[in-house]
Structure 1
Amino acid sequence: MLAMTEASATRARGRPREGAREALVEAARELFTERDYDRVSTEQILERSGVSRGALYHHFPTKLELFKAVYEASERRVIESVVAAAVSDGSPIELLREAARAYLRMAETDEELRRIGLTQSRAVLGWEDWREAAMRLGLGVVLAGVTAAIEAGELPPHDPETTAIVLLGALIEGAMLVVVAADRSVARERSEAVIVDLLEGLRR
């Protein structure tokens, strides 16, 4: 009876089961932005989220699984911001250019992207898993832009997926140069100039 009472009290102090996953991801996102993966404990995540330990393990059996969910949510936020910033009446290749610029600006100014998306994700997930996730999440957007530019006659009719993968890889590495630079503004300008020239070089 006492055990049941204690369990009920624990649930009462925590958040309702509905929304627990979202609360865990949000709390972990905040913590991983503040400090490195190895310095974030399960107890800190539970305290920040207000979710029970049982709910944590129900949704995320390991801290790594939770990090993966945080990374994917963070990347989707970045993609939404980049797409919103690139919306204009320009041609497809102009939209690609503006999207690339928006992403590099975020690499310069957005702490969450720098800490989670471009730094910790590689170390925590490992190169292969990180590359697979980064390509899967960002490739659709770049591929849509490349396909539209090819159909508009602005890019040569190479295989769209190959072109998109090469462009996305260059963009991510350009963003990494920004992240590790002593002067991020200068590094962003340099990376942006190369990416823009790369797109213009492909332009028909």
Structure 2
Amino acid sequence: MPENHNQSGMTLVEILVAMVMMGILATGIYNLFRVHNLMAAKQEETTHMQQELLSVMVQISEDLRMCGYSTGSGTNVGFNATATDSTSVYCTKQQTGPSGNANTVIGYMLNTADNKIEFFLNSNSTWVTAANNIADLNFIYRSIDGDILNATTDANAIRYVDITATAQATDARSALNIRDRTMNTRVYCRNMGI
């Protein structure tokens, strides 16, 4: 009488095939997860760069728009010819407060050593950070006719300013090959030449 062998379980070959299939599936899931995380990190950094640029451009625009403001009795208001150039701007406006009229200095400059835009804080005469990870900041000063002016010689003729700023990725995410973001705007100094 022949012996009847009932096998229960899997053979070694079946186990190896199942392990290879599970390995391929796990590798695919890991790669999908890695690509998703990389895309999310790029999008987060890009959004941060754009928000930083928009924030600082709005701040600079609002301040430059008020350059030269005076209640009529102000003196020495307007652009500072000795400190205004293609990467920095200084101007003065008159501010009315409880203690009377006082001139307020508005200043922005690119700190190339730290890749940031700094703002002059008039209350204690110090520079504070307005935006980080800024690779470039450029000011072009124009006359009422649109001619480009040299700010050091023609500061009194400045009527509007073209501003261009470029943000770069943070050092921690520079390896992600994220392109720099550039934003530009034109600011009309509504109080100049009145």
**OP:** Could you tell me which structure in 1, 2 was used to calculate distance in nm of label points 7 Å out along Cα→Cβ at positions 47 and 95 as 3.4?
**Re:** 2
Subject >> Origin of the value 40, 17, 14, where semi-axes √(5λ) of the Cα gyration tensor in Å was derived from one of 1, 2 >> reply: 1
Subject >> Which entry (1, 2) yields the derived value -10500 for helix-only ellipticity at 222 nm (-39500 (n - 2.57) for each DSSP H run of 4 or more, over all residues; to 500) >> reply: 2
**OP:** Consider the structures 1, 2: one of them gives 68 for volume of the Cα convex hull per residue in Å³, for residues 87-134 alone as calculated from the coordinates. Say which.
**Re:** 2
Subject >> Top of 1, 2 by volume of the Cα convex hull per residue in Å³, for residues 23-110 alone, largest first >> reply: 2
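We did not get these values from a lab; they are worked out from the coordinates using the rules stated. Every value quoted in this text rests on a predicted model; they were computed, and no experiment measured them. Cβ atoms are built from the backbone, for glycine too; each structure is taken alone.
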